Structure I
Amino acid sequence: MHELGIVMNVLEQVDALAAEYKAEKITKVTMEVGEVSTIVPDLFTDAFNWAKKKTDYLTDAALEMIIIEGRTYCRNCGETYRTTEHGKTCPHCGSGDTYLVTGDQVVIKDIDAVFAEQDDRPGQQ
């Protein structure tokens, strides 16, 4: 299950940001996950819920995943199509001269945090 390795990397990054910006806690992490990224959402969620208990700032954090549709572009006819339905072969012209446009990413989109009353975070005035 490679999801655990990715989750650990995400949580390390978020935990480090929370420490750097002096957050009291992280309440939610929003991820953009491409539908052809090889991430299994249920496994990712399970790994997140297990691993967050081992962090300083994320123990009660919620996870939101936004699934990004896989889209492929055909160089032959210029059309785009849904990757998961047709793979590398263009359904419009039958060409295999295609490439993935979107849907393979795994990105931290947003982090919701709670800060202390006094705002003395780096870069703040």
Structure II
Amino acid sequence: MKWLLVALVVAATVASDLLQSHEMKRQGEVTDFRPSALGRMLAAVLRRKLLILAIGCMAVSFFAFLELLRVADLSFAVPATAATYVLETLLAKIVLKENVVWQRWAGAALVASGVLLLSL
């Protein structure tokens, strides 16, 4: 049960982060911080269906993590869900076409090693 919850947390978090990144890159940088401009930007962001889906995915992740904490120790739950870093690095390269330098790959490999140790 706990590994199923870990998988749900990881999948929902990765989906949420990828969708958020994609949508916010489409939105562009905020340069005008006047209240009227922020209001227009907020309205534009709330019309983006993928961003709304990202918020839903993050809610699923949050409630799945709460359930995971009910059935497993915190010392297991937090490191196990760190698998999101590995998947997000991989998908940032493949889906978002980001340039991922070797140091980030090395960090992701270290995280993956830690998650692997938890599963033993």
Structure III
Amino acid sequence: MNLETTNRGSGAAIGFIVAIILFAALAVVVKLAVNVPAIDADASALRSKALAEMRFAEDKSLNAAGWADQSRGIVRLPIETAMHQAAQAWLNPATARADLIARQEKASAELPKAPAKPSAFE
């Protein structure tokens, strides 16, 4: 084995290792220097906002009174009030069942037709 051949091989190996270290250092510097936003960062923010709005609407509908269908006179009660009223009503099952059927018929009945416009001669 020749000393000159050994030195060339060692020099090539050392050069290769130095190149790898320089490449890794450059990659780390670029990674730290460049701030790339996530691909779907704006979509994620929109989804979060939509979810918050949906949860607010659900909370409002469960915990606040309001009209479910004002034209038919159907109201929405807070969930606690509705559960308490249902528990009280079902102490007498026959009456509660009759009331439930009547309310279902009222909710599914056809809306009355709008009155016709009066003629210009009336």
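Annotations
- Ranking I, II, III by mean count of other Cβ atoms within 10 Å over residues 21-28, the structure that comes out highest: I
- Which entry (I, II, III) yields the derived value -27000 for helix-only ellipticity at 222 nm (-39500 (n - 2.57) for each DSSP H run of 4 or more, over all residues; to 500): II
- Looking across I, II, III, the calculation of distance in nm of label points 7 Å out along Cα→Cβ at positions 29 and 101 that yields 8.6 traces back to III.
- Cα extents along the principal axes in Å from the coordinates reads 117, 57, 23; which among I, II, III: III
Rule-based calculations on the coordinates, nothing more; no lab input. The shown structure was predicted, so the numbers you read here are calculated from the model rather than taken from an experiment. Cβ atoms are built from the backbone, for glycine too; each structure is taken alone.
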